[in-house]
Structure P
Amino acid sequence: MDFDEYQKAANRTLMGKEQVLTNCALGLAGESGEVADLIRKYTFQSEKLDHDQLIKEMGDVLWYLSQISEWADIPFDKVAEDNINRLKKRYPSQLGGVNQVNI
C-alpha cells in the first residue's frame, strides 16, 4: 500500500464535517504524546517496549497526518517524497542506518 492509498482508505473513517483540521491537529498531538510516553517509560522507567502498542500508536499518528494532508488537498505520497528529498539535501554524505546523523 502506498501513502496515497492509505490516505484514501483512512479518510473513510473520518467523522464530522466541522472543525476537522482542529480535531486532527489536536488528535495528532495527543497520539504523538502516546508514542512519546511509551518511549519515556522504556527509557526512564525500565519498562519493556511494547512493540504492538507502539505500532498501534504510530498508526494513530499516521492516520491523523493523512487526514490533515487530505484536508489540505495534499497527496500523502507528496509529503513522504518531499521529506526524503529534504533529508537527502540536508545530509548528502550520510549512507543511512542507525546513528549515522551527528546532530
Structure Q
Amino acid sequence: MKGAWAEALARKHLLAKGYVLLGQNKRTPFGEIDLWMQDGPTYVAIEVKQRRSNAFGTPLEALTPTKYERIYKSVLYLLGRDDVPVRLEAVLVYGTPRQFRLEHLPLEP
C-alpha cells in the first residue's frame, strides 16, 4: 500500500492524543474507513490523505462531498445505529516519509 506510512503516522499522532484504535481499513458496502477510533465516548472515523506535492491537488481537495457521504454511510453501517456520538475527521499528510507536514482537522460536508 503506497500510503501505508501516512496511515501509520496518522495512527501514531492520534494515539498520542489519547484516541483508542478500534480498527484500521474497515471495509463496508459503502467504502473504507482508514482509521476507526474512539475518543472518550465518541466514535471517530478518520480519513487519511497523503500527497507528495500539490501537482494533482492537495489532500484536502481529495475530500469531496461524495467521499464524505461514503464515510458517513460506512460509519452508520459499522455502528448499526445512529444514536451514538460520532465525529468524522481527516489527517492530511503533505510530503514524503523523510520530510512531511501533518494536519488534523474535522471533516465536514
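Please treat every number below as a calculation from the coordinates, not as lab data. These figures come from a predicted structure and were not determined experimentally. Cβ atoms are built from the backbone, for glycine too; each structure is taken alone.
Quick check for you: by mean projected area of the Cα convex hull in nm², for residues 3-42 alone, which of P, Q is greatest?
Ranking P, Q on mean projected area of the Cα convex hull in nm², for residues 3-42 alone, first place is P.
If helix-only ellipticity at 222 nm (-39500 (n - 2.57) for each DSSP H run of 4 or more, over all residues; to 500) computes to -23000, which of P, Q did it come from?
P
Going by distance in nm of label points 7 Å out along Cα→Cβ at positions 51 and 67, which of structures P, Q comes out largest?
Checked P, Q; max of distance in nm of label points 7 Å out along Cα→Cβ at positions 51 and 67 sits with P.
Which structure, out of P, Q, was distance in nm of label points 7 Å out along Cα→Cβ at positions 11 and 35 calculated from, if the result is 2.2?
Label of the source structure: P.
For Cα Rg over 2.2 N^0.38 Å, the calculated result is 1.03, so let me know which of P, Q that is.
Corresponding structure: Q.
Given a value of 37 for relative contact order in percent (Cα under 8 Å, 6 or more apart), calculated from one of P, Q, which structure does it belong to?
P
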